[in-house]
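Asks: What follows is a set of structures for review.
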Structure I
Amino acid sequence: VKCGANDTGTNCETHGYFFYNTNVVFGRNGQVLNLYHKYNLFGEKQFDQPSAPEVVVIETDFGLNFGIFTCFDILFKSPAQDLLARNVDAVIQPSISIILDTSKTDLSEQVCHADQICCDFTAKITTTASSAEKNSYTYHLVAYSGVRSFNGFYNGGIEVCGIIACLNSSLSSCGQRFANYDDIEWPIKFEEITIKASFENDENKTQYPNSLLSSIRPIPVSQTVWEKKEVEGQKSTERTFSLAQPQDRILTFAIYGRNFAQDSPPDGNFGNAIGTSWLM
């Protein structure tokens with residue numbers, strides 16, 4: 001849209017035109033029926049924002065009226081709610097979605113729980129096609145430092161970095177198992193896993209490698225690597241737990257640490273916040 005003499009803005013000053021993210025509605029014979037200029041821009045610094053939201057309704061020759069807006073507009077009162085007030089029959093909403101690449105093979109991510117512990121994860125993964133009729137686990141990367149209850153009998157201080165199987169993308173589903181083992185498939189294979197974290201040198205703290213397969217047995221020691229390295233200039237130790245052979249039925253792969261100084265009799269008060277990242 002050509003800028004007026006008093007209009008300002010980068011595009012006006014540089015090009016003499018407003019640049020809008022525009023929907024163009026065509027009729028049956030190719031004629032332009034209407035235009036809509038996106039108002040709620042998602043970044044899109046290359047485009048100009050209209051001076052006010054536009055409420056565009058398209059009347060059709062088959063008896064239905066359509067409203068139109070673009071992508072991010074759907075989350076705002078104007079123009080989305082304004083169109084509903086016009087009693088449109090349907091909405092045309094051009095949009096773009098980003099599909100998560102669940103087939104990615106390389107992972108490198110750090111997950112922290114507040115400022116108490118940070119866990120570095122690297123992994124190589126392969127996936128196979130899964131069936132809609134079967135259940136399959138998703139995986140979370142988790143970090144936690146705090147106090148947990150041991151079934152109400154005692155409270156214990158723990159420091160954990162782990163990859164854990166979950167029923168779905170919700171963290172609350174982690175640590176649970178599907179009821180029927182015969183209805184489970186395992187499309188995710190971990191070719192490699194390495195978990196690293198630094199722990200304060202303290203006589204009340206210790207760490208262990210922790211793993212669990214679907215057989216409810218740990219991964220054989222010969223198929224993992226457990227390492228300890230003193231960090232120069234710091235009063236801490238770096239622990240590394242690695243997978244030495246591929247595994248496709250993992251329920252847990254983690255560094256599990258205890259902080260005995262935080263142990264206490266049960267009182268019902270213990271933290272449940274946790275740092276997490278959804279892997280796949």
Structure II
Amino acid sequence: MRLFFKLLLIFASSCVASPAWSASCCGGGTSFPSLISGDFEWQFSSSLSSSQVLADSNISGTTIARTDDFRLSSNTLSLMGSYLLSDLWQVGIVLPVTENSYKASTHKHYSLGDTEVFLGYEALPETTFSLWKPRAIVYLRMILPTGLSIYDSVNPLEQPATGRGFFTPSMGVFIFKTWSHWDLQALAAIETPLEQRFNEILYRPQWNYRGLIGAGYSFAKGLRIGASVAPSYVGGVEVPSHHATSSSYFDTSIVTSFMPNPSWLFSASYTDQTLLPSWNQPLSQTFSLFIQRRTML
């Protein structure tokens with residue numbers, strides 16, 4: 001953990017050198033790009049999360065708690081950057097580094113996670129005032145398998161996976177609207193992982209579907225409290241003579257954020273996968289800290 005805090009401080013210090021600007025909306029475990037949703041040129045973000053896999057849901061939806069020795073603990077530092085190419089277009093990148101360990105193992109494994117790059121287009125810009133019309137950003141994202149996958153790991157107990165193992169293009173839309181102190185967000189995304197060979201075996205991943213709906217309330221002096229629910233359906237992976245087994249789960253999150261001025265944003269969030277029904281899925285609880293530094297156009 002000391003390494004992660006040092007990296008976080010280094011990143012935050014580097015952001016001070018140049019004015020930057022960003023926007024944050026939803027807390028939670030759903031993975032989607034750190035999109036710029038305002039009149040900001042640059043956005044630099046860093047998050048530090050700590051999670052623990054506490055249970056597994058089987059194919060019938062029954063939750064089975066893990067013993068202490070086999071609870072997977074993960075600490076992840078993610079560095080994110082976004083740049084506004086024009087009034088409507090933006091690009092970005094996400095670089096995660098993860099430390100994984102089991103209590104039953106004496107080893108702690110550090111590895112780069114899967115890298116993400118994305119291109120966003122604001123399909124519904126706010127050109128005139130409307131009480132009901134939302135803003136919407138459509139994005140294309142590519143997840144690059146730079147992390148260690150379960151197909152690469154020789155000993156999953158000593159080297160837990162930090163990535164999916166597949167090149168994964170995806171497309172999504174992010175919709176958001178603000179009314180006075182209230183805000184509402186929604187997201188829908190489709191992922192189409194590409195087939196890949198591991199040890200001469202062809203793996204064919206199926207499509208994944210993800211969503212999110214969230215709301216928040218902003219108090220005086222830059223304080224906001226919000227919550228979100230994010231369903232995910234993962235299609236599973238087919239191998240010769242074996243059919244894919246799908247999984248499904250919900251990320252339920254609460255988030256508190258503080259914006260002391262337009263250039264900085266700080267937030268903390270808690271995400272729980274054990275609260276709503278799931279099947280065929282490891283279930284975790286995650287606490288995250290988040291910092292953004294941003295610059296106006």
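Asks: When relative contact order in percent (Cα under 8 Å, 6 or more apart) is calculated for each of the structures I, II, which structure yields the highest value?
Replies: Details: I: 16; II: 21.
Going through I, II one by one, relative contact order in percent (Cα under 8 Å, 6 or more apart) peaks for structure II.
Asks: Assuming 0.05 is FRET efficiency 1/(1 + (r/R0)^6) of positions 45 and 181 (r between Cβ atoms, R0 = 30 Å, to 0.05) as calculated from a single structure, say which of I, II it is.
Replies: On the way: I: 0.05; II: 0.80.
That value comes from structure I.
Asks: For which of I, II does FRET efficiency 1/(1 + (r/R0)^6) of positions 93 and 245 (r between Cβ atoms, R0 = 25 Å, to 0.05), calculated from the coordinates, equal 0.00? List each step's numbers first, then the result.
Replies: Values: I: 0.00; II: 0.20.
Computed on structure I.
Asks: With Cα Rg over 2.2 N^0.38 Å, for residues 109-220 alone derived from the coordinates and found to be 1.43, which of I, II does the value describe? Numbers along the way, then the final one.
Replies: Values: I: 1.20; II: 1.43.
The read-out comes from structure II.
Asks: Matching task: 15.9 is the computed value of mean projected area of the Cα convex hull in nm². Pick the structure from I, II.
Replies: Going label by label, the one that fits is II.
Taken together, the values in this text are just the output of simple stated rules run on the coordinates, not laboratory data. From a predicted model like this one, the values you see are computed outputs, not experimental measurements. Cβ atoms are built from the backbone, for glycine too; each structure is taken alone.
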